[in-house]
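Structures incoming, each one as structure tokens.
Read-outs: derived from the displayed coordinates by stated rules, not from any lab. Quick caveat, the model's predicted, so the values are computed rather than measured. Cβ atoms are built from the backbone, for glycine too; each structure is taken alone.
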Structure 1
Amino acid sequence: MKKITFAVVAFFAAISLLVVSGCGGGDQSLVGSSSSSGGPTFPPLNPDDLLTDYEREQGDQFQLVGTHPFVVVTHDPLSTFGVDVDTASYDIFRRDLQNSNRLPQADSVRVEEYINYFDYGYPAPTLKDEQPFQISLSAAPHILDRATHLLRVGIQAAKPADIEKRPANLVFLIDRSGSMAGSDKLPLVQKLLIEALGILDPTDTVTLVTYASGTAVELEPTKVEDKATIVSAINDLSASGSTNGGEAIQLAYQQAHAGFIAGGINHVILCSDGDFNVGTTSNAALVALIEEQRKTGVTFTALGFGSGNLNDSMLEATSNAGNGTYAVISSERQALDYTNNRLLSNIAYVAKDMKVQVEFNPQLVSHYRLIGYENRDIKDDEFREDEVDAGEIGVGHRVTALYELVLKGGALPEPEDAPEPVDGDDYDGPLEVAGDDYVLVKVRYKEVDATAEDPAKEVSSSLKTLTSQLNAADADLRWAAAVAAFAEILKGSPFADSGYLEQIGAILAEQRTRDSDRAEFYQLFRLALPILGNAGG
């Protein structure tokens, strides 16, 4: 096992006082403005060192996405990606700590999903604004005390009060195979479905399609106002048999088209522990099917339930293909929270095929790396190719991306095992960034009702100034920086540094009373610390 740094061991002694006294005292926090180790202490801890062989071989299935390297700006000043508002990776972290007292598998950690789980106070557009979102930019020194800066790109969609909800035709595609029998699986699906009836309009339509060894339409398209009929069908669900999900997806789409609402929300929501073992089982075949159906106006969301059988890569790939989102639910509280706070925003979009392109000024910035979004990369020359699929943003959604920047003349971090910076011939294409701007951020998107032939719209924003100290930056930037730094430790990123847990903890403690999500993350952080300490051997 890799050894945790001495600074972390010393930190556990300090934090034990806080754990004993609890987090209720408003003035108690984890303090420290500089690393007790005197600087970066690479390499980071690899959380997979804590997994047993059985867990590696028998547990959930994840796909390694890698880590973005630094890029030399003079070689490639453009960074392009599709937006992502999934939360599944964070959900898995929470599930594993709360239910099993263990860290998530490193391959499950997608840093952007940790960052994007939280609410940030970005300014939102109003009804009079032409576009349904606003861009917010900020930058400050990196949390790890190295000679770099963090750039935050924030996008805030219009809030629910400023958007009229469209009529909805929802098809719930429910896995009722034997693996769904656990208390954290089908019973939570039933809880979510019944709760959803309270947030949908009486005239919205609900359909239930189930699959196990075979498939069935348990409830044909039914208006929400007929609640008794829907609840009875939900309560009758039980789990047994194998998992013929491929055939069921086709049946779900048939039902979606049977109840199709022109100009409305037509959406399939898969509820599964995420493993198909009968019929169409390959990710590629499922993605191809869902992409074709997406063109007809029916979108697709994936909800994973429980643990031990979760096919994370399939659930993420299918939700991406269906212009939907992906989350994981493992407790009754999370089922209720998702339904009341996320369900509608995850199916009611304000913009689609949203791409972000960040253009760095080679006169002011020498290197950059995008933190996360490794499987959301888009080729730079496809930014203005409108037929290229990208991400969707729903009502009230926020998108946050962090870049680590090396300013001109600054020192490039060179941790052990880090990938070499991407370099080569100098870029000789056009640049749109102004000479006194550090970056120009361009966002390209289509309106919700746009057809494949309709052109996309494009807006931009630039950044001219940097905050001189991290503690002077706004609270949201500091929170995102702390969350990202911790997620990179969990991921085993070569750019992480476990010697800065004290600085991370100080920010989390300071902001734990901002809202319930931040309070929960602070508690999860504290639960994780002893496990990280035990990894030191």
Structure 2
Amino acid sequence: MSDIEAKILFEEGIKYFNEKSIYLAEEKFEKALILSPDRISILENLAKVYYLRKSYHKSENLLRKLIELGKDSLEIFNLKFKVLKKLEKFKELKEHIEDNLNTKKLDSKYKIIKNFIYPNFFEDQNEIDQTRNEFKKSISYLESINDIKLTIEKDIIDPPIFNISYDQYENLELNKKIVNLYRNFFPQLNQAFKQKKKNEKIKIGFISEFFSNHTIGKLYKGIIFKLDKNKFDVYVFHSENTKKSSIYEEFLEAEINLNIKNITVPKHFDKKIELINEQNLDIIFYPEIGMSSEFYFLSYVRLAKTQITSWGHPITTGNNSIDYFLSSKLLETNNAQKRFSEKLVLSEYLPMFFYKPKIYKTLSAEEIVKKNIYFCSQTLIKIHPNFDEIINKILIKDKKATIFFIRDEPEIISNKLFKRFKKNIPLHYERINFINKLSVEEYINFCGRASVLLDTLYFGAGNSFHESMFYGTPTITMPTENLKSRIVYGAYKQMKIENPPVVSSVNEYVDKAVEIANLNEKDMLDIKSYYSKSADKYLYENINAVKELEKFFINIPSI
């Protein structure tokens, strides 16, 4: 009887699944599994549902059981591949590919995928160094392969340049090698652009998947909206994956109000190229390269005479199809050009027009003078193992300190990070708290309530710092020679802050953080007011930065 009941429940689950009622499908499949715990069809469909529900550990357990029962199809391989990737189990992911390369008819692209896998969380510096060395060997191995030719539509392979960015090392030579590998494996990437005719006004196209409620949308919408439309025809290219958010709606409204042309590019790679070529652009501007796989590949193809990227992802591309990297004199060191494959363009200001955030329920003075509250708001993959020493020393020096981080969803990295903290900070980890993801207003208000903000090592804050300056809570920062760690430092210089909390050692970082977090109420209010007013005057809505960029776009020198 139980088999019949299980079959009925399973069929009901399939019905709900097809109707995209995932919660109800999960309920039916789970009840069916209790009655028939080894039925392949139930296990397989429930594993799919768990994946869609982001219950990745549950999905992995069912997939393991399916394989033990002898169900080891290509579909199961692909689902386990996606689950392990979501769980950040990169060692197991490599082993999963290796185990199946010879036993299944896997596409040759998996040889490349296996060697491009790079973790985004590490236990210690030794693990980082070992992983980098192994990765370099993998790159050398891939350089010896010449018989694999792939297509973007069928064989897209996520680039590793994003994950390899979050330590203290430079990646210019490594990124050059990765570019050469992609050009070898994907012949489609080696197309060239020929301009059809000279335009009356300069046609400039901005290309990103993230012109939405995302760092890129916030950092770059001001430039796009404020460019002089008497001098520029402005095109904005979106992905079908672009989230339909409030900032995305601003871009649509700008088509009516600001004479901007929005174009959503098709999925097919060659159709993208054809569509963009039809616009006969003079300049293409990628705010970031590496965060979107879709547009990472597009950046390989020369679609305009001049192609520019900037510090949305503050890492050189290593790609000879990108001519310029737009940065600032406020951000770069004197010898910075040696770290870029692109020609470095240094503006006088931070190259953006950042709108001051709008907060509808602002904090009272009493709420922004609390002591001993430390907040590190950066994405958790930026929390380098060497940062643990800073956290530990703050907790030792300030016995009343409470330190906050924002957990990821669905708590994969935050769980790993908390375990690492328990190991490295065994006596004080209970004063470390992970809070749920916040809305923009909640985030800014949390920054306002914090006594001090903690910039991460090696790859620091950008957009989040600009938002935090609404209340002016100081951020401690320790810049290196690399751009990815210097955004806060550069912002302080633009704000003309006297004696900003910019440090050069771990102990200095800790001392300065504890000092600020223990200011009396009057001094706390004074420093936050000083920083906030400086942001209002010099950081937010800087039209001079736009005017400077206009001059550069009009007078771009030949490479």
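Quick look at the values:
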| item | result |
| --- | --- |
| Distance in nm of label points 7 Å out along Cα→Cβ at positions 137 and 481 - highest-scoring structure of 1, 2 | 2 |
| Answer label among 1, 2 for the case where mean count of other Cβ atoms within 10 Å over residues 89-96, calculated from the coordinates, equals 24.8 | 1 |
| Entry that produces 14.2, 43 once Rg and Dmax of the Cα atoms in Å, for residues 257-344 alone is calculated, selected from 1, 2 | 2 |
| Comparison of 1, 2 by relative contact order in percent (Cα under 8 Å, 6 or more apart) - largest value held by | 1 |
| Structures 1, 2, by FRET efficiency 1/(1 + (r/R0)^6) of positions 65 and 433 (r between Cβ atoms, R0 = 25 Å, to 0.05): label with the highest value | 1 |
| Comparison of 1, 2 by distance in nm of label points 7 Å out along Cα→Cβ at positions 273 and 337 - largest value held by | 2 |
| Origin of the derived value -14000 (helix-only ellipticity at 222 nm (-39500 (n - 2.57) for each DSSP H run of 4 or more, over all residues; to 500); candidates 1, 2) | 2 |
| Structure responsible for 38, 29, 21, with semi-axes √(5λ) of the Cα gyration tensor in Å calculated and labels 1, 2 on offer | 1 |
